[in-house]
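In the part that follows, the structures are each spelled out as structure tokens.
Here, each number is a calculation from the coordinates, and none is a lab measurement. In this text, all values refer to a predicted model and were calculated from it rather than measured experimentally. Cβ atoms are built from the backbone, for glycine too; each structure is taken alone.
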Structure I
Amino acid sequence: MDGNIQEPLGETGTLQHLFSITELTREFEVTTRTLRFYEAEGMLAPLRRGRTRLYNQRQRTRLKLILRGRRLGLSLADIRVIIDMYDAAPGEAGQLTLLIEKISEQRAALAQKQRDIELTLTELRAVETKCHERLSELGEPNGSV
């Protein structure tokens, strides 16, 4: 696609740029399979021109929000709720409030995982040290720490 595709009338009543699946996969560094997955999940709804999928600015923004939510570790269900809130009451304010709540929950979960990893690393170091000590006692060359 040449990037100059335009929808006759966008939501504002003016010509609107349409994005091909190739343009979006390149821009967001995702696969076509990823876009089709989000489409199958009902999170994206591209326009169809024959077999060609065309995405308007709204769909591009939804994809951006979906990918941001995934990077933040949110579930698809949470992402869907947050995105869908934009169009319904309480609108953007509710969407932002819920997003802040989800970010807080994700931060707490990641902090717990970080503590768990640190504990595991400490335990691994202790076991490794004991193994090296025992190898030294046995006179094995790999006994040095």
Structure II
Amino acid sequence: MTNEEMEALTRRVVGLAIKVHRYFGQLRNEPVYRNALLVEFRREGLSFEKEKVHNVYYGEELVGSVRLDLIVERELVIELKVQPKLERAHEAQLVSYLHATKLDRGLLINMGGPIVEFRTKRRELPSHLRKPAGDAIEVLDL
């Protein structure tokens, strides 16, 4: 999926979340919001997986698993919250899911306030796994 397609998908999902929130208001019931979002995804023809368990590896060794709220179009991880406001810990949780799944984009949606709050996150590789810049040349004074 291109970056433009991912941005369009993200906007589409945010729009559907706003639609669901307008219908229910501050219901404070995550399963109800999630299920209503799934109804909207089906209506819109979006593929999704809910509460998917994903194994986490350390090298070749299985070391645990994470349960993802939603994955849309096999590309976008969605973490749904019903909190008074989003916290940094919620963002960190989503980023850890991106690393575990090796997916690049995540959307954090909070339905707990008077308006829908959302944040997008991208997976960044740890510095020891990043490729060096191809044109970088180190000049040494001898």
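Things worth noting here:
- Source structure (of I, II) for distance in nm of label points 7 Å out along Cα→Cβ at positions 82 and 98, computed value 2.6: II
- Here FRET efficiency 1/(1 + (r/R0)^6) of positions 66 and 122 (r between Cβ atoms, R0 = 30 Å, to 0.05) was derived from just one of the structures I, II, and that gives 0.95; the source is II.
- Percent of Cα pairs over 27 Å apart - structure with the largest value, from I, II: I
- Winner on distance in nm of label points 7 Å out along Cα→Cβ at positions 34 and 50 once structures I, II are ranked, highest first: I
- For helix-only ellipticity at 222 nm (-39500 (n - 2.57) for each DSSP H run of 4 or more, over all residues; to 500) computed as -20500, the structure of I, II it came from: I
- A value of 12 for relative contact order in percent (Cα under 8 Å, 6 or more apart), calculated from one of I, II, originates in structure I.
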